[in-house]
Structure 1
Amino acid sequence: MKLLLVDDEPVALRFLSGVLAGRARTETAPDGASAVAAFARALDQGEPFDAVILDIMMPGMDGIEAARRIRALERGRGREGACRLLMLSCLDDAEHQIISQYDAGADGYLTKPVDSADLLAALANLDLPENPLDGAE
């Protein structure tokens with residue numbers, strides 16, 4: 001399983017990478033623009049990401065816009081919805097959850113601070129191919 005982890009906070013990226021170490025191949029990006037570029041590069045190389053974990057609030061291109069662009073890249077390549085998107089945010093309100101799901105095409109939403117059990121459970125529920133997280137506790 002190949003995951004792209006996106007957050008502008010280095011501590012958050014280290015946490016995500018640490019939780020997923022040995023469970024998935026991961027790549028990190030510090031912002032939305034870098035995430036979209038990494039996603040496009042992976043598609044071009046024929047090694048697409050199975051899932052992207054995106055922080056919503058980032059400077060420059062936020063996670064919502066990055067998710068929209070990732071979905072547009074998928075549509076343009078005939079891979080619509082092939083990648084799962086999991087949004088992370090310190091915002092625990094229905095508006096951002098609805099925007100993430102319906103406007104940006106996210107498959108899940110977790111509120112920070114995220115603990116490892118919730119992260120693993122959310123990923124296990126995304127129906128990813130060859131998911132070593134199935135049944136993770």
Structure 2
Amino acid sequence: MEEDYVEVRKSWWERNWKWFVPTGCVSILLIFVLFIAGIFFGVTSMMTNSDVYKGTMNEVQHNQLVIEKLGTPIEDDGMTSGSINTTNNDRGNCNLQIPIKGPKGQATVFVVAEKKGVWKYSEMTVFIKATKEEIDLLKK
């Protein structure tokens with residue numbers, strides 16, 4: 001008597017779950033990380049493209065005392081932190097910390113401003129890290 005063997009074929013899931021589950025988990029994690037990175041770089045880009053940031057960097061790069069302490073060129077050195085809030089582009093406020101560097105050293109620029117049509121700065125100081133010196137850019 002011959003026995004008939006019926007081959008039972010496993011489903012796709014039964015054959016492939018061992019590689020599909022880890023790949024799916026890694027994919028979801030990667031999408032989440034890319035989403036968070038996109039938000040981070042979007043916010044950072046928004047700050048560095050603002051009028052306050054550009055005006056501050058212009059002041060820093062043309063201030064003789066800062067040039068004396070840091071050398072030229074003076075450029076940003078990492079991530080700008082703080083906040084910029086505006087409504088209808090007519091009103092707003094800003095509080096930024098901008099890390100900068102030059103060939104002779106590093107510093108941080110502290111900016112506080114309020115906008116009522118135009119930005120009015122109440123603080124724009126450069127803190128030189130090596131000497132702990134503070135340079136007020138609003139004093140002319």
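Some observations on this one:
- Look at distance in nm of label points 7 Å out along Cα→Cβ at positions 27 and 59 for each of 1, 2: the largest one is in 2.
- Across the set 1, 2, FRET efficiency 1/(1 + (r/R0)^6) of positions 35 and 123 (r between Cβ atoms, R0 = 30 Å, to 0.05) reaches its highest value in structure 1.
- Comparison of 1, 2 by relative contact order in percent (Cα under 8 Å, 6 or more apart) - largest value held by: 1
- Given 18, 15, 9 for semi-axes √(5λ) of the Cα gyration tensor in Å, for residues 19-74 alone, calculated: source structure among 1, 2: 1
- Of the structures 1, 2, the one that -0.62, -1.27 was derived from, the read-out being log10 I(q)/I(0) by the Debye sum over Cα atoms at q = 0.12, 0.22 Å⁻¹: 2
- Among 1, 2, structure where helix-only ellipticity at 222 nm (-39500 (n - 2.57) for each DSSP H run of 4 or more, over all residues; to 500) as derived comes to -13500: 2
- For 1.3 (distance in nm of label points 7 Å out along Cα→Cβ at positions 91 and 115, calculated) the corresponding structure among 1, 2: 2
Any read-out appearing in this document is the output of simple, stated calculations on the displayed coordinates, not a laboratory observation. None of the values given here were measured: they were computed from a predicted structure. Cβ atoms are built from the backbone, for glycine too; each structure is taken alone.
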